[in-house]
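Got some structures for you, see below.
Values quoted throughout were computed directly from the atomic coordinates according to the rules given, and no laboratory measurement underlies them. Keep in mind it's a predicted model, so treat the numbers as computed, not measured. Cβ atoms are built from the backbone, for glycine too; each structure is taken alone.
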Structure I
Amino acid sequence: MTQASTQDPIRYPFANAPEKGEWIAVAPGVYWLQMALPMALDHINLYVLEDDNGWYIVDTGMKWGDTQERWRLLFDNQMAGKPLLGVICTHMHPDHIGQAGWLCREFRVPLYMSFGEYVSSRMFSSMGEGDLEWTTAQYFQRSGIPSEAIEKMRAKFKGFGNIVEPMPKAYQRLKDGQVL
């Protein structure tokens, strides 16, 4: 097995990240963009895929700040002339699904996700501030987490549902090996 040298610098294929409302082509029909996040990791990388008949979005950004405005800039400029065909979410973290519900409702397009990730996102997106359910707290307690730590989590939990748009009630299930 080859190990990376600690002296080898990371090589980035692009000198700069995309600006607000912009994207960078990383391959034919594959576009890279970023949306801001309110944390130490201050952005998420997202992608737009171009199909002959329109666009697919891969991950959506969080329900926060100017994320919807950034999407509108893209729809009004780079994506103008072709419709949005669907939203693909890789997993249920809020920075990946946060705008999925809005995009699907706004453009009347399907959401594509795996079963487990969709069910998890629906469950978590219904939780508001302070809603660390007793069942979750009980699970943590039975797993050996001290009560003080559970209470700190409860106090810190701001509600997954506050940082994601309501998830669509239906979705298209993605399965291993499936080709879109």
Structure II
Amino acid sequence: MFAIIPSNWKFDLKGLAEVWRRSDDSLENHEMVRSNLLKGERLFLIGTEGVSDSDRYIVAVDHIALFGSSPLTGPNRDVLGPRFPSLMGMYIAPDGEWEKGVVGRVPDWKLATPAELRLFGSGTLVSEGIDEAEIAGHGGAKVVLLVRSHGWESINTEPPPVRELASAALNLYNLKFTRGGEEQ
């Protein structure tokens, strides 16, 4: 498992995943996903911040990205995947102390409004994480997208359940997508 996590999150994934602290340079984050796909990685844990009706953690079951361009535009990288990939089924969402929901991408979640959340019909709005998820999905990988959602007038100070989610994700991935340790 390869994890891309915000630099301010405190957690320990020793023995579960290689960790990359999210860079301010989104292209650098994109290239980290691509390079790990080329190394054979097939499970990514991506953490990000967002806004919602209340402080909570949400694991994506799908996403809506109506703003901005996709990281898959431009020349295709055939070595990673097909020109027009199907991203259906790329998210895995294990059961746990977090909620599951649809994640919407907006230009800046800190400027988003409750009306945008209702319009999307999503559980939370984010500005990062979905691009990396799309790149991983393009390469045929599975993605666990964890969002620390802050309420409209509050800050979520609960520590992120990263280790618990990583462990649950590995168990689910091994149960559903591998046979004897080999990908099905």
Structure III
Amino acid sequence: IHTASLVHDDVVDDSDRRRNIPTVNATHGYKTATFFGDIILAKATILLTSINNAEVISIVSKILDDLVKGELIQMESGSDESRLFSEYLAKCYKKTGSLFSNSLKAAAVLANCSELCVKNVYQFGRNFGLMFQLVDDLLDFCSVDSTTLGKPSRVDLQLGIVTAPVLFAAGQVKFE
């Protein structure tokens, strides 16, 4: 699921490199890349249903729902600087945090962990995912060298996507 989301993200962001490797859309075009991402999702769904655990299937389905909604929120937000930092974090959760938190939660459910353990690994994944997205946005904003970053830098700015560094710079961060 994560790989499929990266393939789709590269299409949306018009990225030609990820981790210093040409993206699928750069080598095979946008239509092929989109379908390739869809095929990966289909294969993941087939594998997921084979475990025959309705709770885990529901948890992982939530990841897919959040990934798509997070991208849509990002596309709709454009350059609206008036967004609160909490709204930015909600978008980050859907785009990244949900993948980490719900993947860990699904693994804990499959391992028959206690309810407290499931809650704790979910919270850890949520926090880790948010931190990961904040760092990624900061690197995109500050990096000059695309080679070191492994992908084109300042893409968010070029696409008019408002991220934490822009919110901080504009004085729009309001902690609630």
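Quick one: distance in nm of label points 7 Å out along Cα→Cβ at positions 9 and 25 came out at 1.3 when computed from one of I, II, III, so which one is it? Write out the running numbers ahead of the final one.
Numbers: I: 2.8; II: 2.2; III: 1.3.
The read-out was computed on structure III.
Tell me which of I, II, III gives 18.8, 56 when you compute Rg and Dmax of the Cα atoms in Å. Walk me through the intermediate numbers first.
Values: I: 18.8, 56; II: 15.6, 48; III: 17.1, 49.
For Rg and Dmax of the Cα atoms in Å, the value 18.8, 56 is produced by structure I.
Going by relative contact order in percent (Cα under 8 Å, 6 or more apart), which of structures I, II, III comes out largest? Please report the intermediate quantities before stating the final value.
Values: I: 17; II: 33; III: 24.
Sorting by relative contact order in percent (Cα under 8 Å, 6 or more apart) in descending order puts II first.
Matching task: 1.7 is the computed value of distance in nm of label points 7 Å out along Cα→Cβ at positions 65 and 97. Pick the structure from I, II, III. Show your work: numbers first, answer last.
Working: I: 2.2; II: 3.0; III: 1.7.
It traces back to III.
By the measure distance in nm of label points 7 Å out along Cα→Cβ at positions 41 and 121, tell me the structure among I, II, III with the highest figure.
Details: I: 1.6; II: 3.3; III: 2.6.
Going through I, II, III one by one, distance in nm of label points 7 Å out along Cα→Cβ at positions 41 and 121 peaks for structure II.
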